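Derivation of every value follows stated rules applied to the coordinates shown; laboratory data play no part. Predicted, not measured: the structure shown is a model, and the values here were computed from it. Cβ atoms are built from the backbone, for glycine too; each structure is taken alone.
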Structure 1
């Protein structure tokens, strides 16, 4: 089966790893996450910022991560560490940097400009390192779409739940009702701009049922994936994203029909007696791309 340029690489889980903990970093490949998020911000104390930056720089450059996507969360633009983080991390060429506390498009465009300068200075193809904008305030939520379309380097929006509850002056609840509007806003802005959307972390390591419920909600709302703070959370998140077998069978039929129509020069596709348009074909490709993470490469694998 052929691929499509419209099919986004599946990334169900993003596992946070503190950038100042070499014992955890060296085992990151064994944890099973689709993506690792090496943290230079909240997980690292002020006195350890420089050491963590150095450790992460060498780790990204020297370690073979295989198929794992590597993202680095830098410190915010309102800190003295922001530019230093970018100058040291970008030459190591992570897949992306996560920029926290994005209140407006200017936070993204600043990061874009600085990254471009660093790429040019290090002979890195322009645009190689992507940006994930982390939205953590009411102001940022209300400007989500403006942020989403602020840079061609932007690859994803992500919800920062912990800071958002503080900004709203509310407590995090098990059901997450306080995030309903913010989650919807993030997903709509991201999808409208053609970006990925990542849900916030579940912080209670003693409540795996709560994580399961929240991960299921993230899938239902439309989040591309969900962040995790501990390796024990990864499998639960992955199970929530496992494609429904019936829906996946239909996706295979749609893709087969689309490929046949392309070969025959036809512009109209019908599957199961219903007309199928471009967005539905793209979703089918994305669903099959996701299924590959579960060892499903073709329809016969569902038997």
Structure 2
């Protein structure tokens, strides 16, 4: 039985991936999480074990990695706080994991980063790029796959679902960066690609840009939600000169919807140069199908 270790498995992508891997009888999946409470519904899955690690101690981490064939890193944050910085989560930790994988002769390391990180337009994207660059330095010592998806949609995503909920209760909504482009990919397609990389040994160390079948402006996405779900919400584009001020005010909210750093990321077109998703899947899931099911 192959042992797979997943970091960040209690999140949106991780939950979907764990459910998928639990259906493979030849996999033993060990999930490293900071809070077991967040994975309660997943505890009943066969061949899946959860390990709570409060602090990222390399010695403890190595103990869980040892004996595994594949390690997957899904750790990521959209907002920094006093305990978690972008640099630590997106660059320092992945490098530590890769080094431990090399020392323990792990066969594959799969790391999920972000599309257009090379633009370094925000602190978030800078840290993602820093992590990728660091991992590439040793990808000749360990088969390392770096996945760079566009925005990801699915049942529990924090993008499509969030705006859908807002528009359901609000008669109008200000739209920032309305012309920014996205190539949304389904979480199911992303998970399929990860499982394909787990099972297929023909791939060498590579970076994959992953998007869905269509490109949309941010405004197009919101209009599509309104049209399909028949929502009465008036959208108006906010002049660029006022965007930072508007977002700064939103930052004062107890629940962080968007920050000025997020705004800088949003202003970069999130579209693949080459969509490597088609190397794995001939027909990708469309955003409209997902919106219909909301």
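With distance in nm of label points 7 Å out along Cα→Cβ at positions 92 and 140 as the yardstick, tell me which of 1, 2 scores highest. Please list the in-between numbers first.
Working: 1: 2.2; 2: 2.9.
Once distance in nm of label points 7 Å out along Cα→Cβ at positions 92 and 140 is worked out for each structure, 2 has the highest.
2.1 is what came out when distance in nm of label points 7 Å out along Cα→Cβ at positions 76 and 100 was calculated for one structure; which of 1, 2 is it? Write out the running numbers ahead of the final one.
On the way: 1: 0.8; 2: 2.1.
Computed on structure 2.
Of the structures labelled 1, 2, which one yields 19.2, 57 when Rg and Dmax of the Cα atoms in Å is computed from its coordinates? It would help to have the intermediate numbers written out before the result.
Numbers: 1: 19.8, 64; 2: 19.2, 57.
Derived from 2, not from the others.
Could you figure out which one of 1, 2 the value 1.9 for distance in nm of label points 7 Å out along Cα→Cβ at positions 60 and 108 was computed from?
1
Of the structures labelled 1, 2, one was used to calculate helix-only ellipticity at 222 nm (-39500 (n - 2.57) for each DSSP H run of 4 or more, over all residues; to 500), giving -10500. Name it.
Numbers: 1: -13000; 2: -10500.
Checking each candidate, the match is 2.
If you rank structures 1, 2 by mean count of other Cβ atoms within 10 Å over residues 132-139, which sits at the top with the largest value?
Answer by largest value of mean count of other Cβ atoms within 10 Å over residues 132-139: 1.
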